[in-house]
Structure I
Amino acid sequence: MGNNRMGDLFRVKPGAKFRLKDHDPAWDHLEEIKGLHKEDVQDKAQLFLKKNLKELAEAQELLWASDTYSILMVLQAMDAAGKDGIVGHVMSGMNPQGCQAYSFKRPSDEELDHNFLWRCMKALPERGRFGIFNRSYYEEVLVVRVHREFLERQKLPPGKRDKSFWKDRFEDINAFEKHLARNGTVIVKFFLNVSKKEQRERFLARLDDPRKQWKFSPADLAERGFWDEYMEAFEDALGATSTTWAPWYVIPADHKWIARAAVASILTDTMHSLDLKFPKINETQRKELAQAKKQLESE
């Protein structure tokens with residue numbers, strides 16, 4: 001949604017052949033930052049981010065006041081790609097009363113007794129609100145695809161778990177998102193594209209920093225061993241589910257400041273494209289306001 005430059009640069013075009021190798025995780029090709037030193041790029045991105053966060057806060061107020069749309073931001077990535085940092089920066093510029101963020105972990109027994117979309121359905125933002133999914137129903141075509149043994153816990157009817165199975169799940173997701181879009185949920189999906197080399201550096205930094213050691217889990221290292229399988233799963237999922245009503249954006253994530261600025265810019269432009277307005281008051285309400293003002297001024 002929207003015709004912003006950032007969106008055009010990073011959007012996965014619906015129906016087109018999608019290849020992750022065409023997207024550089026260490027992206028630095030924007031004309032405005034070519035030839036600048038790293039510190040200059042970081043400063044420029046921070047100013048850009050600050051401007052967009054201010055605009056995002058203003059757009060959020062219109063979203064709340066108009067009470068017609070909700071925004072659902074979906075974040076997917078490999079470990080250490082910066083999802084938590086994105087959430088923190090985006091929400092730092094917004095009124096927390098109009099925001100909600102959910103992080104989806106391993107499904108519970110109750111969740112496994114429902115369809116794979118159910119637990120996310122319960123967490124959808126209502127009209128006027130901004131919702132963030134830190135991981136989402138896409139785990140069902142990513143981590144579950146890489147680890148097929150997880151399907152055994154889902155109590156599914158008998159059938160083959162071949163390519164057609166995953167294609168059916170892509171179709172379910174597209175239909176679900178189209179239903180949401182038709183009913184006023186604006187969906188913006190971000191894949192934080194971190195390189196394997198940068199992930200290694202971030203893991204090492206966590207291990208060396210007592211303030212970050214709690215974030216590291218041996219499971220993170222184990223998942224790193226399935227890197228190629230995950231890249232294939234991401235490539236198939238993004239290519240099959242980037243639609244006009246729920247686009248995917250591949251965000252270069254090797255430099256956190258660029259990733260945060262890009263996400264904030266795309267979100268801001270997406271909300272601006274809704275062309276929201278404050279509700280207009282009718283003649284009766286106008287008279288009530290005038291009376292209220294008169295009463296207050298006479299105190």
Structure II
Amino acid sequence: MSKSWRGVFVIVPTPFRSDLSVDYDGLRQIVRFCVDCGVQGVVASANASEVGYLTDDERRRVTETVLTGAAGHVAAIAGISSSCWPVACELARHAEANGADALMAMPPTLQRASEGEIRAYYAAIGKASALPIFLQNYGGPGGTPMSVRLMADLLRSVPMAKFVKEETEFSSIAMSELLVEAGEHCLGVMGGKAGRALLDEHRRGACGTMPACEVSDIHGAVWRALEAGDAAKAGEIFRLLLPLLSFETGYGPAIYKEVLRRRGVIACSAFRQTGGRVLDALAHQELTAILAPLEALMNAGYRLRT
């Protein structure tokens with residue numbers, strides 16, 4: 001529990017071939033890309049990994065692949081969000097056995113759980129593994145947003161629960177309130193939502209951010225400027241980045257996979273997630289225009305290729 005988690009911890013997407021089979025070679029290349037871009041940590045499998053669209057065997061193999069690729073390079077957090085605590089505990093044990101540095105879990109998915117069920121869920125995970133736990137407070141599909149009071153109680157009562165990923169509607173305010181309410185029981189809070197509130201979150205005491213990974217290098221540039229106290233530089237980079245993050249909101253995996261494809265990281269931008277938008281010709285044109293001013297900020301080995 002003495003570990004300090006700070007920086008850009010990116011969510012690793014699951015690449016698919018055109019037939020929608022998992023591209024494990026592409027997954028290894030994504031992890032290498034993240035490491036080369038200077039991230040402090042990687043996370044799999046989480047929402048941006050399309051975790052709900054993987055078979056049980058695929059989910060375990062994806063996690064193993066990411067953990068192996070990250071070993072010796074950056075911290076690796078295993079997402080274990082599940083419908084109930086028996087499944088989450090099984091995934092927690094699997095992650096620990098395969099070298100994860102920490103776990104991350106939303107409250108029970110599929111059906112919204114009661115407060116008592118949420119408490120029992122995290123208590124069971126805390127007993128199943130000796131790894132630190134990130135409470136993931138998510139307001140999107142499958143999420144059950146938790147109050148600041150409940151999260152502070154969990155941080156106090158579950159010995160291994162010491163970190164939070166906060167990505168509900170008013171994430172910045174929730175961070176401020178949680179850091180006061182939980183005090184020394186909270187070792188850090190990271191933001192999500194593609195890092196769209198990163199400037200405000202950092203100002204309020206966030207220890208990091210967990211966006212999807214397609215522009216890991218540029219998120220890293222914003223973070224380094226913030227840590228150096230250069231608000232002007234951070235703001236300048238962030239203003240160039242924000243159109244992409246906003247565009248991603250409506251398209252999800254179609255955007256971050258297409259960006260990875262254009263940067264030469266993966267061969268195919270296919271996705272399984274339902275309810276998302278496919279990029280048509282005009283959307284591709286918009287993405288091209290958005291990416292143009294960002295290319296100079298990209299790692300030289302992963303500049304735009306198409």
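Just a few scattered comments:
- Structure with the greatest value (metric Kirkwood radius over Cα pairs in Å, for residues 156-235 alone, set I, II): I
- Structures I, II, by mean count of other Cβ atoms within 10 Å over residues 52-59: label with the highest value: I
- Value 30, 55, 13, 2, calculated as P(r) over Cα pairs in 20 Å bins from 0, in percent, assigned to which of I, II: I
- Each of I, II could give relative contact order in percent (Cα under 8 Å, 6 or more apart), but the derived value 36 comes from I.
- Of the structures I, II, the one that 0.93 was derived from, the read-out being Rg/Rh (Cα atoms, Kirkwood Rh), for residues 108-163 alone: II
Each value in this text was obtained by applying a stated rule to the coordinates, not by laboratory testing. Everything numeric here is computed off the predicted structure, so don't read it as measured data. Cβ atoms are built from the backbone, for glycine too; each structure is taken alone.
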